[in-house]
Each structure stands twice: as C-alpha cells, then as structure tokens.
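Input: structures, listed below.
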Structure P
Amino acid sequence: MDTFWFYFKEGLFHVLDWNAYDHILFIIVLTVPYTFSSWKRLLSLVTIFTVGHTISLSLSAYDVVKINTTLIEFLIPVTILITAFYNIFTAGRKGRKEQVGVYFISTLFFGLIHGFGFSTYFKMMTASTENKFLPLLEYTLGIEASQIIIVLLVLILSFVGQFIFRFSLRDWIMVISAIVIGVAIPIFRNALIALNI
C-alpha cells in the first residue's frame, strides 16, 4: 500500500507542480470550451488524452520506443498552442460540435506526446524496479486524479465567470485561451532554442 501511495502521489504532484505547468496549461485549454452540462463529452476527451499518454508512457517505460526528449519538450508547447488557437478560432461556432472525430483523434495524439514527456521522470523513479506494471498503473492514476482536479477547477471558474460575472461562453473561451497562449509562447521559444533550429 505504501508503494501505491508513493507512485500515486508522484503522478499527482508531477502534474500539479507549478515549476512544470505545461500539462496544466494543456488541460486548461482542453477544458475551457465546456461547461458542467457537457461533462460527458469532456470526460471522454480527458479519458482519450489519458489513454494516449498511458500508451506512450508504457512504450517508453518498457524501452519499446525511445524518443528524443528535446523534441518532446518542443512538441508539448506546440500541442498547447494548437489547442488554444483552435479554441479561439472556433469559439461560439456550431461547426465545432460536428468535428468530434478530428478533435478526439488530435487529443489522443497530443496525449501520446505528453506521455513521452512524463516518461523520463518515471524511468528515473523506477530504474531499479524490475516489474514496472504496478508502478506504471499507480503513477497513471495519480496523473488522472490531477487532471480531474484541474478540470473541476476550470469548470468551477467557468461557472463563476459565466453565471456570476456574466461572461459569454465565447468570450470566456477566447480570454482564457489567449492567456494560455501568452504563457505558452515563452515555453515554446525556449524549447525551440534547445532544439537549435
């Protein structure tokens, strides 16, 4: 039971660490177009994202796939920026609801990228562990719990913004997505410099 809580907390606080907030930014822009009334679709998206990063984390943990970490650190802010800009350009449009398949596939793909971002830390933690299955499951549960916390916080803030301060959903999406873009651009720039492009 002690090992469960160890890996669970590592997954939980790895995401909720303010010094590594890129994952938080992605969950924010993934969540911001939704309200409590569309929780089923949002839950589906978050689950698909989790499936994606669990697959890539597993592939990396078992050394099936080896990925350049510098490239992943570059691709993570790209996923944030793409999602945020998509939010801005589709805010308030009805066509957004019709593109469910594209949105789900892109969320799965972005999940794969973020999973490789978790893998370096996870491999360091489990370097001396022979059986990685249970630690992987426990770590992933911690990540999922942290994502649910972030989703709930965003939904609560959205509720307050729309029903107390009378923001329209469109304005709320655009403002929050623009703030995330402003925060993500320096991460993107630093990752680009690290790639030496």
Structure Q
Amino acid sequence: MKFLALRHARWFNNVHGVNSPQELRHWLVDRASLTQKLAMRTREFRVQRLRQERGYCLADEVAAVGLARRIQVQEREVLLHCDLCPMVFAHTVVPLSATASDWPFFGRLGDRSLGTTLFGDPRVIRGDMQFARLQATHPLVRRAARATGVQQFDAPLYARRCLYKRKRGVLLVTEVFLPQISRLSARISE
C-alpha cells in the first residue's frame, strides 16, 4: 500500500507545502516562461522531444484535467537542455476531447518549445500553479531517470504543474526540475 501511495504525488497550491530548497524556489514559483528563463541563462538551449503519442493519464492528473477516470490522452514528453545538460523533464497531457482548433499547434511542435507557443498566444488562459515533491517511485521521476540515463535519482525531485485553457480545450503541463538545475541557480542574480 505504501508503494502505491508513493506513485501518486501530493500537489499543493502553495510552494511552501513541498519544503523546497531556497535555491530552487525561484524556479518553482516564477510565472514567466520557463523556456525563456532557461535560454537566458545558457549559451545553448535545446528542447529534445522524447515522445508524443496517446497514453493513459497518470492517476494524479485525472482530477486536474477534469476527467472522470483514468483514460487515454495525448501525451508529450521533452527534456529541456542547457549547454547539453538536461535541466527539466516536461510532461504535457491533452484530453482526446480537445479539438485541433483548441490546440492547433500541439501536433506540429516537434523539438520546438511548447512554452513559447503558450506564452505567445493571447487566447491561452493560464491557471494557478501547483507544486509537488516527487518520490523515486512516481512515474514521472522514473521516466525522467530513463530519459537522462540514470538508474535512480538520489533525492526526491521537485515539480510544478499548471492547467492552460484555450477555447474549450485544456492542457496540463508538468515540469520536473532535475538536480542539475542547481548549476544554473548559481548564475541567477535576482
């Protein structure tokens, strides 16, 4: 039973609920584009698309996306790299009920940033952020480990997620901050 509980994240509406390290807090709470923030702090920023296909939404995404139960959705997963080092694992979920007119760009992103598109469209409404400390058994942590080629992360990973709306469609973006993000934190003069 304990293992099952660790596969579900406890999401908080306030960053203080996850007790994150101080140097990570500004990454979690900043409402500006994460893509732009990362790109400004590196010589080379790159989005690596890992997969974009149908899959089942995670158990802790069902209510956030407004679904009645765990069903198939369109998923997109990417790594955000700074100077060839993965900094963020991003996971996006779009219910299959969304139409092409709700998210016309989603299927054609390739290795382009979703964030740039979301922040550049005045019809996109951004919801409130939620925060979590993800354990090693959480599916997103396991996927991030696989994508970065590590066996397992030594400590829990911190994540944030936000629901976006455009027309009648919703889109949930979860950003999992990898341990290397602390290297960029040292460069921040905020």
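Read the figures in this text as sums done on the coordinates, not as results from a lab. Computed from a predicted model, the values in this text were never measured in an experiment. Cβ atoms are built from the backbone, for glycine too; each structure is taken alone.
Here are the numbers for the structure shown:
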{"read-out": "If distance in nm of label points 7 Å out along Cα→Cβ at positions 135 and 175 is computed and equals 4.5, the structure in P, Q", "value": "P"}
{"read-out": "Comparison of P, Q - label where FRET efficiency 1/(1 + (r/R0)^6) of positions 79 and 103 (r between Cβ atoms, R0 = 25 Å, to 0.05) is highest", "value": "P"}
{"read-out": "Label whose coordinates, when relative contact order in percent (Cα under 8 Å, 6 or more apart) is calculated, return 43 (choices P, Q)", "value": "P"}
{"read-out": "At a computed -6000 (helix-only ellipticity at 222 nm (-39500 (n - 2.57) for each DSSP H run of 4 or more, over all residues; to 500)), which of P, Q", "value": "Q"}
{"read-out": "Label whose coordinates, when log10 I(q)/I(0) by the Debye sum over Cα atoms at q = 0.13, 0.14, 0.16, 0.19 Å⁻¹ is calculated, return -0.70, -0.81, -1.03, -1.37 (choices P, Q)", "value": "P"}
